[in-house]
1. Hey, mean count of other Cβ atoms within 10 Å over residues 104-111 derived from one of I, II reads 23.9; which structure?
2. Of the structures I, II, report the one carrying the highest value of mean projected area of the Cα convex hull in nm².
3. Can you rank I, II by relative contact order in percent (Cα under 8 Å, 6 or more apart) and just name the one with the largest value?
4. Assign the value 0.65, calculated as FRET efficiency 1/(1 + (r/R0)^6) of positions 120 and 200 (r between Cβ atoms, R0 = 35 Å, to 0.05), to the correct structure from I, II.
5. Out of I, II, choose the structure whose coordinates give distance in nm of label points 7 Å out along Cα→Cβ at positions 216 and 248 equal to 3.1 when calculated.
6. If helix-only ellipticity at 222 nm (-39500 (n - 2.57) for each DSSP H run of 4 or more, over all residues; to 500) computes to -15000, which of I, II did it come from?
7. Identify the structure, out of I, II, from whose coordinates mean count of other Cβ atoms within 10 Å over residues 32-39 was calculated to give 11.5.
Structure I
Amino acid sequence: MAGRLAVTDDRRTQLADNLARVEERISDACAKAGRARDEVTLIVVTKTYPASDVRLLAELGVRHVAENRDQDAAPKAAECADLPLTWHFVGQLQTNKVRSVAGYAGIVQSVDRAKLVTALSREAVRTGRELGCLIQVALDAEAEAGGNAGNTARVAARADRGGVAPDGVPALGEAIAAAQGLRLDGVMTVAPLSGPYAGRQLAAFERLMEISSDLRANHPAANMVSAGMSADLEDAVAAGATHVRVGTAVLGVRPRLG
């Protein structure tokens, strides 16, 4: 028992130290950008880590956690149901997982197609919950947009796997805003590995802010901008992101999935 407590204490200390370093990075980035620290919310990405870590994070003041696989997230969220946490779902979401995800997630950050909007709305209404939704924007799809029909088809295929192309954001925003049980909260992106923004995280996040501004013209409350992870959170803060999603810098190198 003493050994187990020691391990828990060691892990708590490790997480506390890591959180302090991430907090310093966010604070410094806010100061450099002329932003107030409370303009940026930290979401800790807890995928592959156990519920015990989530519990320790909650004790250390974390209030937002994110998962990307329902099969891992659902039991973890159930085990931590007593904690004052908002769960964010950030992975690609298949419609057959919507019922489960809608049971614990407060915000789904990876909404990228109308079919998913319909499924989320149906479950929100069925359970009497309101689900926050972010439109996942695929910035790597922008380079191919506007071409011939073949190019358009390729953009659509890619968007289905990893977000909607920027020119699809307005229509998807309208669909979410009109759907019962859903709340249009804003936009999300991951810095792309290909296309015009590859290796240009700051430019990518600035483009996301432009897309956010256009969306807010018709939906003023959709002011959440989720961007930036462990390696590039400073660029996200500089661009204006309201939420950063940090995993490795808080929890350490992820265990290899079997």
Structure II
Amino acid sequence: MGSSHSTPDSAGGRNLPPELLQEIFVNLPAPQVVRVCRLVCREWRALADSESLWRERCRRDGYRPCDEGGQVLVPKDWKMFYFLTKSRRNLLENTRAEEGIGGWDILSNMGDGWRVEEVMTPHPNQGATQNFVSSYGPCMKAQLVDLRKKGYNNYLMDKVQPHIRISDWYAPRFDCASEYEMRVELLNKKKEAIHIFAPERVNFEQWNDQNWHEMTHVFTNYGPGVRYVHFVHGGRDRQYWKGWYGIRVTDSCVEICPSEGR
């Protein structure tokens, strides 16, 4: 008796018009296309790797490859652009103080230490309604991001080297001089620093407008070996007033993103 199992040929799958087969692939979960469909036959592998398939998925999902000025760009690899954009997220925890100080390693807690308060001035991101506040002694806190545990494997970090974008929002109190500082390190498997972003401290004078400011940086072409991101920030008030008159920080972010796209 003949086998009842169907092959792509006998089932007619390989005889479907390319346009129809692409439409089917576009509507399947992306991981299934790569891990299952791609292994069926040569034709399916070619379609699963094709620029047209992933360009269409990007279009339908609204993933636009463009620079910071909005100029449309052409990704070198549409499939990689799709997956990096789809998985793009903030890798830091508790960035808006919803869980108190939870998730942060306290490096220094001088004066009266860190405290969580409601924002004094509305934040550009309406979801950020709370912030961390430093005191009259140095207050610094940090998070260590394990990239592999977050889903970014060694091959991706070594060969593709997607952009690593960091950002942080900080604001002074209007009636007290204060300072803000941050330091972000890309670490290897031994947790040794490979690249460092450490801008100069930002100082605010008394009687300022207490508006929010954003610090941003993008690590590019950083070479192989990056396994962790160490994010450190904080500050203090410069008048040594008891209580919490120092710098305010919230909505910090570390994200892995493609070189094209916002």
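1. Going label by label, the one that fits is I.
2. The structure with the largest value is II.
3. Sorting by relative contact order in percent (Cα under 8 Å, 6 or more apart) in descending order puts II first.
4. Label of the originating structure: I.
5. Going label by label, the one that fits is I.
6. Traced to structure I.
7. Structure of origin is I.
Just so you know, all these numbers are worked out from the coordinates, no wet-lab data involved. Predicted model, so just to flag it, every value in this text is computed and none were measured. Cβ atoms are built from the backbone, for glycine too; each structure is taken alone.
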